[in-house]
Structure P
Amino acid sequence: MNNITLIATATFGLEKVVKNEVIALGFENIKVSEGKVEFEARLGDIPGANLWLRSADNIVPMRQV
């Protein structure tokens with residue numbers, strides 16, 4: 001139950017490519033906006049996201065306030 005929202009930053013115009021990679025990896029609750037793709041993952045998914053999201057610039061956790 002250790003779910004976290006991750007943000008995959010992307011170069012402007014590549015958000016759709018990153019979204020397709022996120023979908024292919026089986027992540028859910030995806031939200032796309034300019035320069036980023038947000039998705040829900042488990043803590044243990046972070047290394048795989050960093051490894052397999054090839055079009056993303058960076059993967060960062062969303063700060064929960």
Structure Q
Amino acid sequence: MSDAQEHERRLFGRERGLAYVGEPTWADVQRRRAEYAAWSDEILELETSARTVDEVVNALMARI
């Protein structure tokens with residue numbers, strides 16, 4: 001599943017319980033996303049699901 005698919009799945013599954021504020025639609029999220037400038041700095045991505053906290057910290061420390 002892509003990140004976008006997961007994000008959309010979570011959006012449709014959430015209920016904040018705010019009586020006077022509607023939940024955003026997926027189109028609302030996409031429109032808002034288009035308003036932001038692309039990130040220009042280097043992106044650090046770490047897969048954390050199969051690592052311990054210490055392994056994540058060590059990987060981060062090695063990158064900075």
(request) Taking -14500 as the value of helix-only ellipticity at 222 nm (-39500 (n - 2.57) for each DSSP H run of 4 or more, over all residues; to 500) derived from one of the structures shown (P, Q), identify that structure. (result) Q
(request) Work out which structure the value 155 belongs to, where volume of the Cα convex hull per residue in Å³ was derived from one of P, Q. (result) Q
(request) Of the structures P, Q, report the one carrying the highest value of mean count of other Cβ atoms within 10 Å over residues 17-24. (result) P
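Every number here is computed from the coordinates shown, using simple stated rules; none is lab data. Values in this document were obtained by computation on a predicted structure and should not be read as measured data. Cβ atoms are built from the backbone, for glycine too; each structure is taken alone.
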